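Please treat every number below as a calculation from the coordinates, not as lab data. Quantities reported herein were computed from a predicted structural model and do not represent experimental measurements. Cβ atoms are built from the backbone, for glycine too; each structure is taken alone.
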Structure 1
């Protein structure tokens, strides 16, 4: 046993829980087949640590200690028969397998806990938390809670919603999974692609909210990017043969490399072409290139995430904004628009076309999007149109677009930037 300093012990507990909670919940969920109950039992183990470690000290292997306590709590629940009717045959086998462990010396029990197939359990937990039976908001909240170890308050602050709202989403998500009898398993091969798409969608939603915050006073929320990237790397290790997982990881790695350069000294946004590229994280860029190469080697060069990663890679290879290969980026957007057509992709394609072939080429595409229902109220549509009109010297029209964009965004930093751009359209 180590230190008895209460503050240090509590910090140790928090650190271990943040890193290991997903594995603990996944291990217990395999036993009880209920993620809600598994989280409750894992939380019981956490409470035990908060009670015992300040008196006894931090165990030599704190993660294994928490896992073993949670498993014993699960075993007690199973013995009481609360799940017996529904899972009797499986529970009987689990009890038989666990009986000797429950009676064994604690050190031997720890060794047994460490021998569990954590990878499979984590993969089951990922697919359960991101199950399509749940709403997108519920999948995001449950993934951050179960896989990321974030508290309800942390999730609420990250997405600028009331804590009660997040708590309700998580409770309802667990209830929905239980009522729908969603199996705690990795989908069969014929279901895997569709279910994996849901997992990747959740991870990218989390990353994007961190990369460009929807609302609030901060331009970015780096903690969410870090969490999405960490979870993406885990999933890539768990399903190494799935090209699109590596494509998403590549995309997030390369985009995350720019984060230090995306804000100025006062927290103001710094747009891509104005960023100091010396501040880009070259290690993350190299990791992104490696992940992209892995996706391509698996035959996934034209998957939607891999194509977006290839676009990001074009920026990553350019030492200056002027060296960017915009014709290639435009061609990649053409391929992405053909593969996954959407108004958002088309808007991004318009930007690439404007950079490659002039603002008039981009404006033609943007003008065709003005009637798109999905883009009504989307602040980036007038932002892009304003930028193109500004470059064409149509300043009065550009000012109106920037003003409109500023009225639509809910991010304080972005609003200030757009209003500044509107003022720049007015001659002195």
Structure 2
């Protein structure tokens, strides 16, 4: 066992390096080969070589540059064998490989200088609206988040072959459509940016409140979404909604340590121990929100949701929460992006600011909304309002209905407890 320990430690180090370097590596290779699928294969091959060689040779001083060099060599060998390399890409790869051999420090500087544009291009490519939302999420987690197919499958509670097929189809779709590896400009960029932000928030929300399974949260998904969001904020500093989304995720993530009991039982927002909220993440979130506010333009949905989250973050106790301010923000949000989900949250704000009857009035128009037909939070919220009004039999029926809808075991247990009158 002792003899294996150094090798095991090196393997763990290689995996850590991969998590850090994967997006940069795949992005740089995609820029050169113009093929996302091929770039990932080359990067994965370089990782295999590292796993074979580094336990014996040790981790190099510049592991990212080492991986890039290895991947480029394999690309050149492959294209020479297949004779399908474009006249433009082959000289670029060969020249870069020669530079890597002769001027490693300078190469590292050049890689750092243009890697940001490459990563941003990779994000926009993986989140192209030609793909379905599920495909965008899977491909982004794979290419940018560095998660394995098995990890993505576990996160979304679907079979690994399903995720694999989803990713393969997404790559083929991008290749068949000849989607360029670039950050689009003008109106096209604005249209694509919404897709990028949508996928990031989808990933974050799945980690923040898992739709199914035995765990209430999957923090690794939150971490990945935040990491990618921070990259995007650095690369698109003039887009207020990017900062708005980062702010929203930072502030929501700050509550992670207070959201579950030791046994995994969910703890609702108003019952959380706020001393466990991460003040560093809150400060980062408030700073991102301030950055969004300094930029021109109307507040978008992410900035508005971040402003709502900030109201909670600034309240030292639940009773200090400025619910009327939250109501005003939800009213604005409902005008910017009307949806039944927003109306549901707006109803909660009205109930907290003006009483449960006000909340029920806001709920009434969306009780039969098709989008909420199987959404467990609708009867759960209504049950809470009814309980506060003393209509306990009706409330218990709503909690039982909600428990029958949710696929998350922890959430179901909490709802059944409320349905039995124990909570």
Structure 3
């Protein structure tokens, strides 16, 4: 049995003041514990209290936090972790103003990633995913959602999901998988998108039997899948025992936010152009809005999601990198926290809820992740920062000092511990 004592913590955010997800004004409530200590025992949080009370405890490892900030591990609720290739060559085309549809017609865009993913071996995809998980860990992330969606055929979708499952079994980070076979319309189905949905739906029993995914997602967007198609597809997924998510209202306000609420989806993601009606529906529901400011920032067009309106209406909001090779090429959740502050006008208090408690609930891990609580896994981050406001304020760098996953030191300023 290994024990670790973190003491002389300047500010401790336990985030355990909520029994569930935080809605609206509750995202502003942020108890801060100063000069505290944290005792980890056999991978679990064992004791939390003032430093002068816990410093007397004997521990195998004693860490003087020197007044630094300590928080729960960050929860990342929306990534496209497993993919082949990369698309850096498209950046010049974007800078020249070449429309995305023209890039797509040249075989670029998402179709480029689909081709690369289909052609990449399972082992190569696995090594690549493990690399990205290592980098996520270095930014303080301890739990990750991973979507498929770069195959849109049976072989590649299952390959992606099996890679994500294997990565979750072998990497210290927890990986939660989502089946996103309905991510785009490939050339084979250009004239009959419904046939793609039917083919992807036929995979539901296989995915469920092999335990390859917990969620099913769909891209509800003009030129991709309609609200009606999305409703039918996700209802079938629910009948097979999956929880559901939606890529919704990213470019055109089709009513994807309202559909997410109607289906009691665990989350509606993007929501950049959610309507007033959609925001009000979201606020009255338990569906979490997962906002992705990195996508708007990277693409350089469109408006950032109306986080202020959503929170003031009473919605529960999370934020994410949307890590993917085409529209948000970053594992740096800290940069996203800064964008949430600067571009969506979220307060530091709201941002910390959005990357811990609410992000955990967005992937059905509200009882396991996003909080420092006695009896829970000791997923803990020590930051090179004096207070919680400093992380979104000082942007573009990595503020992580040390990451503990289940009480074991995983990352420490420049070195990963497997």
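Tell me which of 1, 2, 3 gives 22.2 when you compute mean count of other Cβ atoms within 10 Å over residues 348-355. Value 22.2 for mean count of other Cβ atoms within 10 Å over residues 348-355 corresponds to 1 out of 1, 2, 3.
When distance in nm of label points 7 Å out along Cα→Cβ at positions 228 and 284 is calculated, the result is 2.5; to which of the structures 1, 2, 3 does this value belong? For distance in nm of label points 7 Å out along Cα→Cβ at positions 228 and 284, the value 2.5 is produced by structure 3.
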